[in-house]
Structure P
Amino acid sequence: MINQSTIDTLRSMHMTAMANELIHQLDDPESYRSLGFEDRFGLLVDAEWNRRQTNKLSKYIKAAHFSNPGATIEGIEYIEDRKLDKSEMLRYSTCKYITEGHHIILKRSIW
């Protein structure tokens with residue numbers, strides 16, 4: 001019963017991912033038996049942190065009002081009249097140009 005109290009407290013504190021991860025650990029104790037307290041606690045914290053980061057990113061994407069918020073680099077159509085170089089686009093997707101101090105300038109809309 002103390003576990004349910006802890007889960008309820010985590011949920012009331014809006015730590016739902018942490019609560020769900022704790023439930024997962026309690027439902028499958030054999031998988032976590034070899035882990036120490038710090039490792040198991042780290043898994044709980046990681047689950048909550050990942051949920052919050054995902055929610056934050058989703059909020060930013062929604063606020064940006066992108067015409068296609070689900071667009072991905074893999075979804076680019078490389079038709080000939082667009083004159084896009086696939087290897088160059090994949091290189092841009094690594095964002096290495098930022099750490100190298102370079103910029104990307106868009107000359108015109110692709111739509």
Structure Q
Amino acid sequence: MKTKQGVHIHNLVFETILGILEFERLKPQKISVNVDLFYTELPNKAYLDYMEIQEIIQNTMREKQYLLIEDALKDLSHVLKTRYKEISELFLKISKLEISPNSQVGASVKIYYETNL
């Protein structure tokens with residue numbers, strides 16, 4: 001039997017520069033990040049530090065000021081997998097909370113990492 005454990009961070013809300021429109025480059029906008037990280041083996045520390053994960057996400061987003069959500073998803077998934085090699089599955093979603101008057105818009109990625117490389 002194989003058991004997967006997970007760490008879930010939902011509705012991590014903060015402001016950052018994100019987008020291709022001129023006004024999006026001038027002023028930080030409110031975004032929300034959801035991340036689900038799964039692993040089958042316990043990390044060396046016996047847990048994934050969700051506070052550190054939040055910090056990595058916020059610092060990376062604020063530092064890079066991405067044009068596209070898709071680029072942010074690609075970078076963040078790589079940064080998290082590099083930092084936490086034990087991750088076997090990752091789901092990451094970034095939403096812009098105030099860009100559309102009628103909805104929250106965003107993009108997501110789900111990655112299953114090969115274990116037998």
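Readers should treat all values here as calculations from the given coordinates under stated rules, not as data from a laboratory. As the structure is a computational prediction, the values presented were derived from the model and not from experiment.
Which structure, out of P, Q, was helix-only ellipticity at 222 nm (-39500 (n - 2.57) for each DSSP H run of 4 or more, over all residues; to 500) derived from, given a value of -9000? List each step's numbers first, then the result.
Details: P: -18500; Q: -9000.
Source structure: Q.
To which of P, Q does the computed value 37 (percent of Cα pairs over 21 Å apart, for residues 2-65 alone) belong? Kindly include the intermediate steps, with their values, before the conclusion.
Working: P: 32; Q: 37.
Working through the options, I get structure Q.
From P, Q, which structure was relative contact order in percent (Cα under 8 Å, 6 or more apart) = 16 calculated on? List each step's numbers first, then the result.
Details: P: 16; Q: 28.
Computing relative contact order in percent (Cα under 8 Å, 6 or more apart) on every structure in P, Q gives 16 only for P.
To which of P, Q does the computed value 1.18 (Rg/Rh (Cα atoms, Kirkwood Rh)) belong? Working shown, then result.
Details: P: 1.18; Q: 1.01.
Of the options listed, only P reproduces it.
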